[in-house]
Structure I
Amino acid sequence: MLKLQDVIKGKYTLRAMKNRDNDVDYFIDHEGKPLVLEGDIDLHFIKVSTILIRIGEGDIFTIHLLRDRDLLSSMAFVELDAKIHNLTLHQTEDESRLSLMKND
């Protein structure tokens, strides 16, 4: 099973970790700041409280951007393959950038 460090780089505050049947949920605190999700297109979110990364047994992982601290407030959902993509989180006091990058 992949670890959080295998899929995301950068500085972040891990608020919680929850084991589910065959998945592990990592809740990264984002403090309600704006976030830009950078990839083939840039998506701008005005308020993101939590970045949820769910890792299963294979190479597939998902990202959920939550407005509040619960999954019902999910504003975006992205499924990625760790063999192909990785994430980098760049944070400032005002906003953050979550970059989707292709592996070399």
Structure II
Amino acid sequence: MRSNLHASYDFHANEVEEEQIDERVCELLNSTLNPCLFSNITEAIGEDALAKHSEQIQEAMRERDFLTLGRIIWNDITEYWEDKANSQASDEWNQTLG
């Protein structure tokens, strides 16, 4: 059975890990994995980041609802790069432990 002190230490260690990973994610999103860079926008589109909302995108285009169209595209591209940044930051964290 684990002591409360040990459980508390594990909680603190996880909290530190999450903070470090979050900090690294922010660094990545503000540099090489920035979703606002044109090359990153085209890469996300090329990797089918918009595919999951293809029907909504087509509907917005038919309706000429450019606000909705832009919101869907922006959210999907941002999500794509956030996922990549989280994955990279987690991989880097795990490499420092191993």
Structure III
Amino acid sequence: MDTTSTTEPTPTPALEPVPVPEPEPTPNLPRTWVAADIRNGMTLRERVAWDNNSAPEVVTAKVEFSTPQELPQTMAVLNMLSSLCLISADSVARIVAEPTNL
């Protein structure tokens, strides 16, 4: 009597693809500005005045921008600085312009 088994190997079941969850969409949060953003849009003369706290309004602006500010608050502070000739209207426009490095 033949003792060798003629059973066929059990086929490996096909692997089912594992569903990958879609990433959560990033919410459209409003843009905010901090002191570094403000300083980056200034001219050299304006940065020197900013760094040296040349006026009480500069100190106030730095305090305001120590936490992120949205557009209405940012414009209020920038308009104050502009009206006192501490920054130019061109600098205000550069500061609030959409960033180009995104």
Computed -26500 for helix-only ellipticity at 222 nm (-39500 (n - 2.57) for each DSSP H run of 4 or more, over all residues; to 500) - originating structure among I, II, III: II
Of the structures I, II, III, the one that 15.0 was derived from, the read-out being mean count of other Cβ atoms within 10 Å over residues 60-67: III
Comparison of I, II, III - label where relative contact order in percent (Cα under 8 Å, 6 or more apart) is highest: II
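Only the coordinates and a few stated rules stand behind these numbers; no lab work does. Because the structure is a prediction, the values reported are computed rather than measured. Cβ atoms are built from the backbone, for glycine too; each structure is taken alone.
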